[in-house]
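Just below sit the structures, each encoded as C-alpha cells.
Each reported figure results from applying straightforward, stated rules to the coordinates on display, with no laboratory input. From a predicted model like this one, the values you see are computed outputs, not experimental measurements. Cβ atoms are built from the backbone, for glycine too; each structure is taken alone.
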Structure I
Amino acid sequence: MSANENNQDVVTQNRNDKVFIFDTTLRDGEQSPGASMTLEEKLQVAEVLDNMGVDIIEAGFPIASNGDFEAVQEISKLVRNAVVCGLARAGNKDIDRAGEALKPAQQSRIHTFISTSPVHMKYKLQMEPHEVLDAVSSSVTRARNFTDNVEWSPEDATRTEHDFLCRCVEAAIKAGATTINIPDTVGYTVPEEYAALLTMLREKVPGADQVIFSTHCHNDLGMAVANSLAGVSAGARQVECTINGIGERAGNAALEEVVMAINTRNDVLPYWTEIDTTRIARASKLVSAVTSFPIQYNKAIVGQNAFAHESGIHQDGMLKHNQTYEIMTPDSVGLKESSLVMGKHSGRHAFRQKLSEMGFELGENAFEDAFRRFKDLADKKKHIFDDDIEALVGDEVAHADEDIRVEAVTVIAGTGGPQKATLTLDIDGRHMTKEAQGNGPVDAVFNAIKEMVPHQAKLLLYQVHAVTEGTDAQAVVSVRLEENDKTVTARSADVDTLVASAKAYVSALNKLMLKREKSAPETLKVS
C-alpha cells in the first residue's frame, strides 16, 4: 500500500507535504561500472517504475550515444503516468538532443546542469564564474523552448561557495527553471550541513518559493539517504534516487530506503509519496537481474536478511508478536515467504498464475521458454521455491536477446586430471564446439569460451551463491569482466554450477560487445 493510501486524509489536507520521487536508475544508476542495460531491459525497468508510482523517470542522457537517445525516445512512448526526463549539459547540442528524444512523451522534463564549485570550474570546465553564470541562464532558456518543465542542477553544489551558488540558483529561476536540484555529487556533506544549505537557499534566493527544491545525494560516506531526508525536512520536495541505491562509485540514495523511512517514521517525517510500496521488491529484483548487481544480504528493505531472524531471543519475540523485532512487514514491500506449491506436475495455467502473483508479465514466446525451463528444473529439483522461479525467469529475461548463447556443457574433473571442458555455443545462429583444459573445471570452461570468442578481457570477479537451501539448490554465478577500462557484470542461474558459470561468462561477453558499440565518452559521465 502506498503512503497516500495509508494517510488518505492527510494527503487531502497537506498537498504541500508530498515528496516527488525522481528515479534516476536508468541514467545515474546505469553509470555504475558494469551496469549497462539493453534497450529491452530499460523498457522493462521503466514500465515497473511507472506502475509503482514514480513521479519522474530520468530515462537517460540523449547526447551520450545513439543507444541512450533511442532509450529515452522509446521510454517516452511507453510511459503513461510519470514525467519522462532527459539529462543535458549546458550546451545547445545537448539540450536540443534531449528535446528531440523527449518529443513522444506525454509529460516531459529537461534536466540541465553545469558545475559550480571552484575545483570543477577551474579544472573540469576551465571557465570563469561569470561564464558559468551566463551558461546557467542560456541553457535553461533554451530548454524552455522544448518544455515548460525544466530542472536545473549546480554540479558539486555542496562544495560551491554559497554566494555564487545563490546567484546561479537565482539565474536559473529567472530563466524559467521549475525545479532546482542541489546535488551532493561526491557524497561529501553530512545531514545537518546539507539541511542548512537547503534552508539558506530557500531563505536568500528571490523566487525560491516558486520552485521545487530537490536532493541528489551520493553515498560515498554512507549518508545518501540521511542527507536526502535532511533535505526534505529543510523544505526539499523532490528526492532523486535509484532502485537498490545503484550509481556512480558508492551509489545514490536508495529509493526503497527513502520511501519506507517516510512511511515507517511518518511521526517524525510527516510527508508522503505516491509509491506503491508493495511493488518495491519486484523492482529491486528486476534491477538486480538486468544489471547483474547482486543485492547484499543485509541491504535495508530488500536484502535477503532484511526480514530474517536467527538469534534465539529474536525468534522467540517474533513468535510472540512480529512487532517485537520488525518495524514493517515483508508484505508491505512486496516480499512473501517462499512457498512449495509448484512442482513437476504443475501446468501452464498454474505457472502463469504464479508468475502473475510474483509480478512477472511475459510475452507468449518468453512464457513458453520460461515454462520449458521450469519443467526442466522441476525434473532435477524436488522442491520449487518462489526464489527458484524468480531466478529462473530473471535469467530468461536477462539472456533473451543475446547474440551468443550456451547450448551444451560437458566437464571432466576430479583428482586424476587434467580438467577438461567441452562447450557448444550458438554464435549468431551458428553452432560451434570446442574442448579446452584448465586449472580446474571453471578455468577449463572459460578457456573453451575463449577459443570460440577470442578476447582480451580480464576476469575481475567470479562469485557463486545458492538461491535456496539444499544440495539441489540453483547456483547463481556472477562474473565481472574488464576490457580497455570498460567493465561489465553478468550473472546466471542453474542447478549445475558449471553451466551457470558458462552462461554468466558468455552473458558478460555479450554485454562487453554491446558496450564497445554504444559506450559514451568518459567526459559525458556525470553525477
Structure II
Amino acid sequence: MAIMNKFFKIIFPIIFLCNINIYAQVSANKYVITFIDKDNNPYSVNRPNEFLSQRAINRRTKQNIDILKNDLPITPLYIDSLQHLGIKVLNKSKWFNSVTIFSTDSLLLDTIHNISFIKCLKKFSSIKNKNFVYDKFNNRVNEIDYTSPDNKIGILDYGFSTNQIEMLDGQILHNQGYQGQGMQIAVIDAGFYHVNSLPAFDSLRANNQILGTKDFVDGGYSVYEDHYHGMAVLSILAGNIPHTFIGTAPKAKYWLLRSEDVYSESLIEEENWISAAEFADSVGADIISCSLGYSVFDDPAQNHTYADMDGKTTIISKAANIAASKGILVVNSAGNEGNNSWKYITAPSDADSVLCAGAVDENGDYATFSSQGPTSDVKIKPNIVSQGKNTVFQGSDGKFYTGSGTSFSTPIIAGLSACLWQAHPNVNNMQIFNAIVQSANHFKNPNNKTGFGIPNFEVANLMLIHSIDYNDFENENLISVYPNPFKDFLNFDFYSVDNDKIIIELYNVLGQKVLFNKYDLTFTLYNKIRIDLSNLRKGIYFLRVASTNKLYKKKVIKQ
C-alpha cells in the first residue's frame, strides 16, 4: 500500500529533510534470514524470567497462557556466528526464528544458504526513491476555532474531543474512574515527533507515563525527531489538556515503538512490525494500538493480493494473531482504501484476532474512505468503527486540528479498550474483544462498510459485569436488579428487542402494592432504570417486572 493511503492524508507545518539516495541504498541492502531450529539454546520455557518481564509472565498466568517454544529467544550462537562474518543484525523475531540483517557483501550472501543452521534468506528492497516531505499529503486539515469549543461539561471537560469519546459512551467509564490507570499500551507507528515537548503530553512526561521508546527502523531508542503520525495518534490516546482536549486513555502508560519507514514501502516494514510487537509482548504491554496497514509496495513483486487478506497468509497478520495468542489486545486500523481500486482492508487487520477499526464521521455515518470488508475468507471486517472523519488531534505545532483517516479511529478504540479492561482486570483479551464487538449498534446486522457498527462501552461494561453474552438477548431480558439488599436506590438493567413499556411493581409481605411505575424502553439497547426507595420501610419485598412478552419476579430486601 502506498504511503498516501497507509496514513491519514493531511498537511502539517513541518518539513523533513534527508538524503533520499543514501536512505534508498540502505533499504536495498536489508535481508531476512530464517534459522532452521532453536537447538543449543541456553533458554528454557521453564525459566521465562530470563527472557520475559514479570509483567509479561503475569499476563500469561492471568489468562492461562502457556510459555511456548516460540517465546524462546533465537539461539545466541546463530546470531554470534552471523556477526563474526561481518553481518549487521538489525532486528530479531523469536516468533519466526529470524533476523533482519544489513550487508553489502554479495559473495557472502550468495553462499550463506550453505551454513547449516540457516533455512533461507530473503531480500526485501525498495526500488523507488521517495522524496517524502509534507506536500505528499493532499488533504488539508482544519485548524479548530479555539473561541467556541462545542463541549459538554462532565466529570472530565473534554473540550474538542467530546464528540469522539461520547459517541462511544466512553465518558461513562471515565466518570467511574477508569481512565487507563495500570494499563500499558504499545503504540507502533512511524515516529513520535516532539512528544517530549508538545503540550498535550505534559502530563505523560510529568507522571512518567512514557515507559520507553524503541526504533526498529534505524535502531536505537530515539523516536522524537521522526515522523509526526505517531504523535498525532498518541494525542488521541493520551492527550490531557483539561477544558481543551482529553484522550481516550489519559492515565495509561505507553511504549512508543517506531516500525514504519516513510521513505520507502517494502515488506521489510512488516518484519520491523513483528519485532516491535514481540518487544511489546516481552515488556508486558496489554494493548497494541497500530495505525498502519500493508497491501501494495514499491516493488510490485512484493504486493499482496486480496486473496492474501485471509488473516493467515501475510507474515504481519500471522504475527498479529500470535501477539493475540500471548494475551495482548491488538487494535489496528482498517485502512483508507474505500474510495480507490483496492477498496478492502489491509494487513494485519485481516487477522481473525485483530480488532479492526474502521471510520465514521462525527454523525456516526460511514466515512467513504474507510476500507471495507469482508476478508477473502469472508470474515466480517472491519469489526467496529469510531469517529475517523473530522477527528480532533494535536498537530506538530501544538495546536488542535480536525483530520480524517482510520489512523484516527483506531486510538479512540484502543484507549477506551484499555479503560474497559482496567474495569475488568480478570478477563482475557478476547473477552474484551468480544464485549466491544457485541456492544456495537449493528451487531445483529453487520455489513462490509462498518462491520458490527459503533461500540457502546457502557454496554460492553455491563456485559462484563453481568457475564452476559449477546446470544442471551434473542429475547428481551431483565439483566440485573441491584444492589440486593439495597438501602435507598434499586437499579434495573433491561435489554429490549423492541420499543416497549415495562411496569415495575413492588409488594410487601402482606401483599400490599407499595410501588407502581411505568417506563418506556429503547429498542435494542440496555435500559438503565434507577428508583428512589429511600422512603420505604426496611424489610422483605416482592418485585414484579412485566413487559409485553415477559414477566419477572424477584425477592428483594430493604436494609
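Suppose you compute mean count of other Cβ atoms within 10 Å over residues 100-107 for every structure in I, II: which one lands on 18.2? Traced to structure I. Source structure of the calculated read-out (helix-only ellipticity at 222 nm (-39500 (n - 2.57) for each DSSP H run of 4 or more, over all residues; to 500), -6500) within I, II: II. Of the structures labelled I, II, one was used to calculate distance in nm of label points 7 Å out along Cα→Cβ at positions 204 and 276, giving 1.3. Name it. The read-out was computed on structure II.
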